[in-house]
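Structures for review follow.
Nothing in this text is a laboratory measurement; each read-out follows from the coordinates by a stated rule. Every value quoted in this text rests on a predicted model; they were computed, and no experiment measured them. Cβ atoms are built from the backbone, for glycine too; each structure is taken alone.
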Structure I
């Protein structure tokens, strides 16, 4: 018998299963609270449940938390980077970052990524599969348990494209925000997408409160298609219209992520095209000095990003350069997984 993945089930789904097991439905809330609020994952330790019910849970369900295969801690700022091994032996990366206002966790949503962005280490190791809701949540639960830190914010910005795994990611966010569980407000969640336009509209219509971050990286179709293949499916103009719809529908400001790449998108002319493209949108531009990837020739520096910010601000565009955390542990996503994959192949 294949056991059900209990951490991926909401209360209503648990009620249905409990009914099939001839158990009273109210037990579903109890079990959900044990799992998602008290973070007890051994059914035998759920002490207000009968011995018979605990046995049924053990017989019918499984809890599969990721295991920390590798952990790096920054000596500079306390950033923690985990390489988590999933139940099937695959790997994802998770990063915990400390800010003045609390601890934010950067979650992966897929094992690998299909999008193929030229400057991204995640794309090089290839796509394997989507994460289940429990595997998205499991990164939070395992990291909190290991570090002793309490998460106050989530960024869906790790390995994978969240909107390419839309159903499972949204289910994970429903579970983490449930009042019977962690109860985290989704206004403390940022979702980063490279531009899966239909799902941006769908996310807007859900009105979850999630902050949308769009990886733009180039203001014109020719340049963006070169470094971000998704632009050949959903071009810049379609993406900007979707961003405008998100702002209009949700009342939330969007962020445009822009990786400043020397000799690609870093000159004043690029800044002018970007300013014209996003003019009038309630937005913020987050400039990122691109991370060096050994298989690529792309390079930049913080000075390049600061110069680009000055260009934008002279054009009345609100922009900042992203603060670099965990630089001494290579906290950018994809590199640990890629190294582990190479090791398993004997390279």
Structure II
């Protein structure tokens, strides 16, 4: 009979699996054996782990489960992006977005159901905060899209068959779920897990200053900062978090961030017509970022009927970029992907219909 408090093995990194094995009076190496099997494609039952003793596999089946997301809802954009809707075991829905290019597949995943940050330009904030995602619910987004890519017909592929890059830029504020995020990152980068290089994973934050340093100390991933303004009045209007952690505090945390060698912080800046896009603001942005190893992504605002803002013109974006480039910054204007299926930056809000989807299997 299965334990009603069965452990989801995908909520445990390798250290956690070793401790779990030992709690079952098994040697530590059994936990490492589980880790070596858990993230192989097609593994969803302990009976498939053939180098484990049958008695141990039976014991695991009594006390643990292997979760997965089955049958996600899909929406395909005209630009090739794909939005995935995943139904969780409690009925909540989260979304991920695959952004394929010829040489890479970037997957944007969620860290929470909803978001409490209430950034004025972000549709996800209209959901409010519902709950944090468990490590398994973050990792299973990656597993599910990996399995999707492995089965996609060759003539429908734009990029490679593998997920090459991962960004925590979906629903939620990752640093408000830091404990679970760190476990998920450990699994994602473990050679026996999903074996992604830390340099190919980016965690984006709106600026939860007290938790930024811990992310840098406990992981090898890249940091992205949603900045979007150069003065506190404008940023507080756009992003209420700025009232707690104003720009000076945020940028000092960036200067103090334990940066890996040859890494740079990525600053994200949505250009909104008449709000934050003057050329004086470009010059101020160049001044306040001085001394921080960084690159800058300029983004157009994704307009909607629910928001009165308008995106800056292409000409203004190019002028803004030129000023920053003249100040010797690496600056990129990022094209919006997936807007026609509400999958672009700031548009995720659980609008997909996933039907009946069982979020837990074993």
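Out of I, II, which structure matches 18.4 when mean count of other Cβ atoms within 10 Å over residues 149-156 is calculated? So the calculation was done on I.
To test your reading of the models, identify which of I, II gives -9000 for helix-only ellipticity at 222 nm (-39500 (n - 2.57) for each DSSP H run of 4 or more, over all residues; to 500) when calculated.
Values: I: -11000; II: -9000.
Attributed to the structure labelled II.
Starting from the value 19: which structure in I, II was relative contact order in percent (Cα under 8 Å, 6 or more apart) calculated from?
Working: I: 15; II: 19.
Considering all the candidates, the number was obtained from II.
Look at distance in nm of label points 7 Å out along Cα→Cβ at positions 213 and 285 for each of I, II: the largest one is in II.
Assuming 0.50 is FRET efficiency 1/(1 + (r/R0)^6) of positions 85 and 181 (r between Cβ atoms, R0 = 25 Å, to 0.05) as calculated from a single structure, say which of I, II it is. The correct label is I.
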